[in-house]
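What follows draws every value from the coordinates through simple rules; no lab data is involved. Remember, predicted model here, so these are calculated numbers, not experimental data.
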Structure 1
């Protein structure tokens, strides 16, 4: 009976890892878009100044 309990703990651990991985992917994609927006703003400002 103890082995089934450890299996459930392992599944919970794997599920937590998957959720963390998905969260990291979402954050990285949002950071990418934010960096892209900042670069576009910088180029626009440079064009206005230039």
Structure 2
């Protein structure tokens, strides 16, 4: 394999790794949001009292 080919392959790997990391970050954010929503649902909502 020539240096140029090696470089292209390395770049491709890096791009795929970055895409994978971005995906994981997004999945973590979604999971965090869902956790927060679940916690909110578990808490009893304060009853609104009319003044």
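For this structure, a couple of remarks:
- Value -29000, calculated as helix-only ellipticity at 222 nm (-39500 (n - 2.57) for each DSSP H run of 4 or more, over all residues; to 500), assigned to which of 1, 2: 2
- Structure (1, 2) behind the derived value 48, 4, 4 of semi-axes √(5λ) of the Cα gyration tensor in Å: 1
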